[in-house]
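Next up: the structures, one after another.
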Structure P
Amino acid sequence: MEQTVARMRECFRFFSSLSEEEVRDFLRFCDLRRAGAGEVLWQEGDPDNYAAFILAGRIGIRKRTSFAGKHMIIGTYETGSVVGELCLLTENERSVSAVVMNDAELVVLESGDFERLMVEQPTLALKLLKNVFLTTCKRLSKSYDRIASIF
């Protein structure tokens, strides 16, 4: 556990702003998972039920296109990034697929465990939500820039 606490604080800007005790408290609600290159974490349309914090590796996010069976990579995320974070705020189906591009080590927070975190550690949950909101805002802003560059 202590090694994971140190890695979380080293790899993620958000977790580096928390105390070791807060990171340890957060990790009690999470699972550590390894995933091999080529593994599909989730498919577009799957239940939206966990977020993954990337401790090592790279994850590709892809979206189906209008061409049958074709996908477009819309983002790649590496160590220090979170993917699937919107599931902490919604109960929708996944809007994209996530595929492991390089062997990955992930800290997984299931939406049910996040609900429990909100009840048992509300201040920590609020800090996490603020970070998720800021991450989502940055990604949305970058999307706007990409769309504007097309025209």
Structure Q
Amino acid sequence: MNEEKICGISLETFPTKDIGDDHINGKLTVIWRDWDKILQNEPKMVYISSVNANERKGPHLHTKRTSYFICIHGKVVFIAKDSNGHYHEIESNSENPTLVQIPKNVPSAHINLSDGVSTILTLADTAWRPNDNEMKNTTFDNYDWEKWNQTIT
């Protein structure tokens, strides 16, 4: 099996109902259950990060951990560069919940495509420690960042 699996995983979403009259009052999205086996490695850390409007984080890579990202508020595109130099672009937003898998040693970045702060929930298979120094900054010299300026709303 290819260890470098960059992918978007569609998530199950269920309507929730009011206990009084049974009308739909929201939804529930399943991100991870220990029995699903949709993640290559079980999470050891869960955290939330934010990206300000029209901002980019990265590109960088993690040498020790595979990360699984889902945008829970706003709209974000994740860009990852595989070992063949190809870019993968996967969008995640609160309306279309997609879990984005970025393996360790794969450089990635994400861009907030909305005009407000976007919030990202992350599951990682290795817990971060302040002295790890396992994150490495990198560049995507031949990537067309400008194309996202037209879609930022």
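Read-outs: derived from the displayed coordinates by stated rules, not from any lab. Small disclaimer: the values here were computed from a predicted structure and weren't measured. Cβ atoms are built from the backbone, for glycine too; each structure is taken alone.
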The value 2.1 for distance in nm of label points 7 Å out along Cα→Cβ at positions 96 and 112, derived from one of P, Q, belongs to structure Q
Note: semi-axes √(5λ) of the Cα gyration tensor in Å, for residues 64-127 alone at 20, 14, 9, derived from one of structures P, Q, originates from structure Q
Value 0 of helix-only ellipticity at 222 nm (-39500 (n - 2.57) for each DSSP H run of 4 or more, over all residues; to 500) was derived from the coordinates of, among P, Q, structure Q
The highest value of distance in nm of label points 7 Å out along Cα→Cβ at positions 8 and 104 among the shown structures P, Q is in Q
